[in-house]
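Listed below are the structures to be examined.
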Structure P
Amino acid sequence: MIVIVTGSRKLKNRLRLEKVLSGYFADARERNERLLLILGDCPTGADKYALDWAKLMIRKLYPVDYRRFVADWETNGRAAGPFRNTEMVKSALQEHKDTGEPLYCVAFLREGERNRGTLDCATRAQQLGVYVRYLHEK
């Protein structure tokens, strides 16, 4: 199973994110599949929490893997985030095509924030036919 994880850099509820990822992991186990997370590389919020969860699962020898995508702000300027988001979605779609594993996107939004990057990534995924689950945090 492949899951694109996108979310606010100001997300606070680590436990909720971990529970959601644990749910995807349980579904993958039932299907006898590994769980591949497609992640951004922000050092805070959703990206950080998802990376920490994936590393913990790997240390426990569970079939979890991840790919991190870095936004190159120096080279691409303000287009770096959207460019990175496109690469995340393209990579997930290619993996889905190669493996036949189901593909999802989960977007962790923080109310009161603009969530521009999160919405950009989720919209790109949705436009390409990926089911997107939107979760809101107050």
Structure Q
Amino acid sequence: MRTDEKDMLLTQRQIEVLRMKKKGMTQAEIARKMKTTRGNICIIESTALKNIEKARNTLKFFKVMEAPVWVTVPHGTDLYDVPPMIFKEADRKKIKIAIDSAMIVVKLKTEAQDRIQHRVTVGEIDVSVDEQGNVNVS
């Protein structure tokens, strides 16, 4: 996927570094390949990760403004405890959720698989419900 830099918060160089890190390369290996210093790669990677976190926070804020129901599932939560949390918040807002508990668990497992290990969350998962009862995982 190639996107114009002006449309993203990441530079092409930051994207390259993150792709190489994802492949398991060390900063020293990336520096050699990109003909620069490890320190420079460290700065590029750090800045990219900060930009990604800022983008996540911005999206979260926007979704909170738009979605009447928003639940942040904390680290260490059993997946089977999540549907009641969502239903409770939706009930408070008088919104009928369009899917059942089992489908919520499936949705979590497929859309937040990087933050779930076995049946437990290993990172925060944000779940929103729109006015039509559609559940979104981010």
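As an exercise: log10 I(q)/I(0) by the Debye sum over Cα atoms at q = 0.16, 0.26, 0.28, 0.32 Å⁻¹, for residues 47-86 alone, calculated from one structure in P, Q, equals -0.52, -0.80, -0.85, -0.98. Which structure is it?
Details: P: -0.52, -0.80, -0.85, -0.98; Q: -0.57, -0.88, -0.90, -0.97.
Value -0.52, -0.80, -0.85, -0.98 for log10 I(q)/I(0) by the Debye sum over Cα atoms at q = 0.16, 0.26, 0.28, 0.32 Å⁻¹, for residues 47-86 alone corresponds to P out of P, Q.
Assign the value 31, calculated as relative contact order in percent (Cα under 8 Å, 6 or more apart), to the correct structure from P, Q.
Numbers: P: 31; Q: 23.
It traces back to P.
Which structure, out of P, Q, was log10 I(q)/I(0) by the Debye sum over Cα atoms at q = 0.09, 0.12, 0.22 Å⁻¹ derived from, given a value of -0.23, -0.42, -1.45?
Working: P: -0.23, -0.42, -1.45; Q: -0.39, -0.63, -1.21.
Source structure: P.
Tell me which of P, Q gives 3.2 when you compute distance in nm of label points 7 Å out along Cα→Cβ at positions 7 and 103. Walk me through the intermediate numbers first.
Values: P: 2.2; Q: 3.2.
This value belongs to structure Q.
So distance in nm of label points 7 Å out along Cα→Cβ at positions 23 and 79, computed for just one structure, reads 3.1; which one of P, Q is that? It would help to have the intermediate numbers written out before the result.
Working: P: 3.7; Q: 3.1.
Attributed to the structure labelled Q.
By the measure distance in nm of label points 7 Å out along Cα→Cβ at positions 55 and 71, tell me the structure among P, Q with the highest figure.
Values: P: 2.1; Q: 2.8.
Top value of distance in nm of label points 7 Å out along Cα→Cβ at positions 55 and 71 goes to structure Q.
Taking distance in nm of label points 7 Å out along Cα→Cβ at positions 63 and 127 from the coordinates of each of P, Q, which one would give 3.4? The partial results should precede the final answer.
Working: P: 3.4; Q: 1.2.
Value 3.4 for distance in nm of label points 7 Å out along Cα→Cβ at positions 63 and 127 corresponds to P out of P, Q.
Upon calculation of P(r) over Cα pairs in 5 Å bins from 0, in percent, for residues 39-110 alone from the atomic coordinates, which of the structures P, Q produces 3, 13, 17, 18, 17, 11, 8, 6, 4, 2, 0?
Working: P: 3, 14, 19, 24, 22, 12, 4, 1; Q: 3, 13, 17, 18, 17, 11, 8, 6, 4, 2, 0.
Going through each structure in turn, the value belongs to Q.
Values in this text are rule-based calculations from the coordinates and carry no lab data. Keep in mind that what you see is a predicted model, and the values were worked out from it rather than measured. Cβ atoms are built from the backbone, for glycine too; each structure is taken alone.
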